[in-house]
Each structure stands twice: as structure tokens, then as C-alpha cells.
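Peer 1: Below are structures written as C-alpha cells.
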Structure I
Amino acid sequence: MKKYIRIDAIFERDGTMLPVRIIWDNGAEYPISEVIDVRYFKPDINGATGIKYTCIILGKIREIYFDSMRWYVSG
């Protein structure tokens, strides 16, 4: 199930989008200390495609997704 989240992101000069912070519905904010991998993913069973970001958040490896309009976590 997708949980849509708010992300603060920056855009580099070359157009690369990088997430820098997650903000949950309750207002809790968590910095993304590093993006360690960025990959496009193939359509899922619902036909969704997008970009998967593997990040380090609070010292743990986590995956967040961008589906061309919104950010989400899977869970």
C-alpha cells in the first residue's frame, strides 16, 4: 500500500531532483542524509512507473518513490 508523503527536494543545475527531507502528516521531519541510489522502476500491477530513491534516513537505508507527481513510501 502506498503512503503519500511530503518531501522537500532540491534541483541541481543539471536538472537532477534530490530529496532532502521527509515531512510526515503529524509534522515530524526527518532529514535525508544521503541518496545512495536512484533508479527508474518498471510498471507495477497497477501500471505505475516512477523513480525509486534509496536513501539513508536516521542511519537506516530506506526507499522512497516519486511517481511523476507525488512522493510515497511503500508499506
Structure II
Amino acid sequence: MEAEAAKYIAKGMATLSMFGSAIGEGYLVGKALEAMGRNPEAAGDIFTKMIVGVALVESAAIYALVAFFLI
């Protein structure tokens, strides 16, 4: 395999990880909204934890984006 082909494969893998992060974020937000609907009294606490979780997932996507441009 040539170096150029390996580079394109690595970029494709970084792109897939960004798609995975987007799917994970959507799932996380959807489940948090479902929990808020079931227990409205705990909505503030759930929302705070959801924001922290989304930030962690988003940071993984940003790392993948940086790796994409560094490759």
C-alpha cells in the first residue's frame, strides 16, 4: 500500500469517528429529554449533566477533526 492510500484511509476513519460522535450526541440529548419528561422535578439536574456529557462527546469530535487535518 502506498503512503497516499494509507493517508486517505486514515482520513476516512477520522471522518467516521466524527459521525459516531454526532450519533452519540443525538442519543444522549434524546434520552435526557425523555428523562426530563418522565421526571420534570429533576429537569435542572438532568440538564446540567446532559450539557457536561455533550461537551465531552463534542471534544472527542474536535480531536477527530484536528487529527483529520494533521494527517
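Peer 1: Taking 0 as the value of helix-only ellipticity at 222 nm (-39500 (n - 2.57) for each DSSP H run of 4 or more, over all residues; to 500) derived from one of the structures shown (I, II), identify that structure.
Peer 2: I
Peer 1: Here is a follow-up. Please state which of the structures I, II yields 36, 11, 4 when semi-axes √(5λ) of the Cα gyration tensor in Å is computed from it.
Peer 2: Clearly, the read-out refers to II.
Peer 1: In addition: As an exercise: distance in nm of label points 7 Å out along Cα→Cβ at positions 4 and 52, calculated from one structure in I, II, equals 2.2. Which structure is it?
Peer 2: Of the options listed, only I reproduces it.
Peer 1: Comparing relative contact order in percent (Cα under 8 Å, 6 or more apart) across I, II, which structure shows the greatest value?
Peer 2: Going through I, II one by one, relative contact order in percent (Cα under 8 Å, 6 or more apart) is largest in II.
Each value in this text was obtained by applying a stated rule to the coordinates, not by laboratory testing. In this text, all values refer to a predicted model and were calculated from it rather than measured experimentally. Cβ atoms are built from the backbone, for glycine too; each structure is taken alone.
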